[in-house]
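Q: In what follows, structures are represented as structure tokens.
Read the figures in this text as sums done on the coordinates, not as results from a lab. Small disclaimer: the values here were computed from a predicted structure and weren't measured. Cβ atoms are built from the backbone, for glycine too; each structure is taken alone.
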Structure I
Amino acid sequence: MNEILGGLEYYLFLGMIGLQIILIIMYIVLYFKYNRLQKSYHTFMRGRNGKNLEKSIFKRFERLEEITELAEENREQIKNIYKKMEGHYQKVGIVKYDAFHEMGGNLSFALTMLDENNNGWIFNAMHSREGCYTYIKEIIKGESYIELAEEERQCLEKAIYQEEYDIKATKE
């Protein structure tokens with residue numbers, strides 16, 4: 001029986017030593033974490049007492065409120081600018097052509113200018129030997145109530161789909 005108790009005491013003794021080693025390691029880890037936290041605290045509080053720190057925090061909150069107000073003002077201004085831009089001409093299409101197939105050089109052209117809602121006009125300038133004739137046709141929601149010539153239709157499509165002007169296409 002004494003041998004059983006002697007073996008048990010031995011294992012109990014080893015267990016206690018292992019527990020003490022674990023506790024010492026935990027103490028060392030906590031000590032270093034505490035020192036790091038202490039350094040951070042002293043860096044944060046350097047040159048400040050409780051009142052200075054409170055003033056600093058309130059200044060930051062005031063600055064955050066100012067920034068929030070500025071952001072809201074900017075949001076409203078952007079909204080107003082966007083509303084104004086809807087009515088301005090943003091889409092342009094141009095097609096050059098030879099109206100009467102007599103002069104060459106593609107001196108005639110159709111110019112379309114549309115706003116964001118595809119409202120605007122088509123300006124058609126037809127150049128001939130006798131002079132230059134100009135016409136303007138109103139466009140509402142991408143449609144004209146007056147029949148469009150082929151070049152005017154192409155020009156309108158270029159503006160609506162915002163295709164780029166291609167010089168090579170006019171030399172055909």
Structure II
Amino acid sequence: MRPSPQEYIAYYDHYIKLVPETEVVEALQNNEKQIVEALQQIPIEKADYQYASGKWTIKQVLNHINDTERIFSYRALRFSRGDAQQVLGFDQDAYAAKAPLNSSIDLKFLISEFTAIRQSTLLQFMQLSDKEKAYKGHTAKGEVSVLALGYLVCGHATHHINVLKEKYLK
């Protein structure tokens with residue numbers, strides 16, 4: 001089942017619409033394959049490329065995908081356990097600026113990190129019942145269900161891969 005618009009705020013609609021699957025575990029699996037295939041096409045020498053001054057590098061974009069999946073999965077864990085307290089937001093630009101992306105952290109490392117995080121997210125969602133997926137919690141932007149968070153993980157990653165293709169890899 002897909003999340004209904006009543007399960008998330010309108011801000012998230014763009015991301016959720018990027019996910020065609022009707023089942024969250026299948027979406028997470030298919031999305032992982034698509035994201036890894038796209039990332040493996042990026043030449044290693046472009047890892048620190050920015051398409052304009054002040055924009056993130058390709059490594060920063062991938063690190064942002066990883067950070068965000070961790071945060072969304074944490075939120076899904078809390079909400080699926082009945083903890084509906086409001087979770088704090090995060091400043092994606094501050095996270096990107098503080099990420100330790102020195103020369104020893106390359107694209108292959110970040111892709112491996114992505115697959116490890118995704119496997120954790122996948123296992124988390126595989127154990128949830130439909131009842132647990134329907135639980136909601138509060139974020140700084142508004143209320144969201146566990147199921148919608150699973151779709152957000154996929155749609156957010158797809159969104160950023162599309163940006164990489166459009167603006168970084170022409």
Structure III
Amino acid sequence: MANVFILLGGNVGDKSKIFNLTSQQIADKIGRIAQTSAIYATESWGFKSDLFWNQLLIVDTPHNPHEVLRLTQIIEMELGRTSKGEIYENRTIDLDLLFYDDLILSTPQLTIPHPKIAVRKFVLVPLNEIAPDKIDPISGLKVQEMLIRCTDLLSVEKVINLI
């Protein structure tokens with residue numbers, strides 16, 4: 001079993017219902033949810049829009065990273081995600097793989113750790129809530145250290161605690 005860190009994000013539709021369905025689908029398809037952060041309301045990163053919700057899940061999975069990616073893409077499509085290009089846009093749900101154990105992986109389809117963890121406060125705040133001592137295998141920094149160094153000034157506010 002591996003620990004995969006999955007960030008949920010979305011700003012379209014009934015976010016509470018979508019996040020609950022997403023968690024159920026992750027548990028059914030990917031593995032047991034070991035830890036869950038609170039849900040945070042966050043300003044959009046890279047474009048102007050309504051507030052997003054973001055939440056971090058740590059999932060115990062028997063699947064390899066590419067299979068986890070494939071399964072997250074299926075979940076996104078089933079829950080109304082229409083595209084996943086390089087353009088930032090409104091979406092029902094977006095699932096990003098942040099870490100997979102301490103693996104470093106770079107393929108055309110998947111990069112782990114996620115290359116933008118250190119510059120996105122909406123990623124670091126929920127990550128720091130449940131895994132402050134997690135070490136990024138590339139930089140060697142703990143999540144809490146990355147959050148202190150992060151220059152992102154966008155708002156990230158706790159809205160719901162589901163622990």
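Q: Using helix-only ellipticity at 222 nm (-39500 (n - 2.57) for each DSSP H run of 4 or more, over all residues; to 500) as the calculated read-out, with -17500 as its value, let me know the right label among I, II, III. List each step's numbers first, then the result.
A: Working: I: -19500; II: -17500; III: -8500.
Source structure: II.
Q: Identify the structure, out of I, II, III, from whose coordinates log10 I(q)/I(0) by the Debye sum over Cα atoms at q = 0.10 Å⁻¹ was calculated to give -0.32.
A: The read-out was computed on structure III.
Q: Let me ask something additional. Kindly point out which one of I, II, III the value -0.65, -1.15 was derived from, the read-out being log10 I(q)/I(0) by the Debye sum over Cα atoms at q = 0.15, 0.24 Å⁻¹, for residues 56-143 alone.
A: Computing log10 I(q)/I(0) by the Debye sum over Cα atoms at q = 0.15, 0.24 Å⁻¹, for residues 56-143 alone on every structure in I, II, III gives -0.65, -1.15 only for II.
Q: Ranked by mean count of other Cβ atoms within 10 Å over residues 8-15, which of I, II, III sits at the highest value? Before the final figure, lay out each step's value.
A: Numbers: I: 10.0; II: 15.1; III: 19.2.
Going through I, II, III one by one, mean count of other Cβ atoms within 10 Å over residues 8-15 is largest in III.
Q: Work out the source of 1.6 here, i.e. which of I, II, III gives that when distance in nm of label points 7 Å out along Cα→Cβ at positions 40 and 72 is computed. Don't skip to the answer; put the middle values down first.
A: On the way: I: 3.4; II: 2.2; III: 1.6.
Structure III accounts for this read-out.
Q: Computing percent of Cα pairs over 17 Å apart, for residues 80-119 alone gives 49 for which of I, II, III? Don't skip to the answer; put the middle values down first.
A: Numbers: I: 49; II: 58; III: 41.
Derived from the structure labelled I.
Q: When relative contact order in percent (Cα under 8 Å, 6 or more apart) is calculated for each of the structures I, II, III, which structure yields the highest value?
A: Largest calculated value belongs to II.
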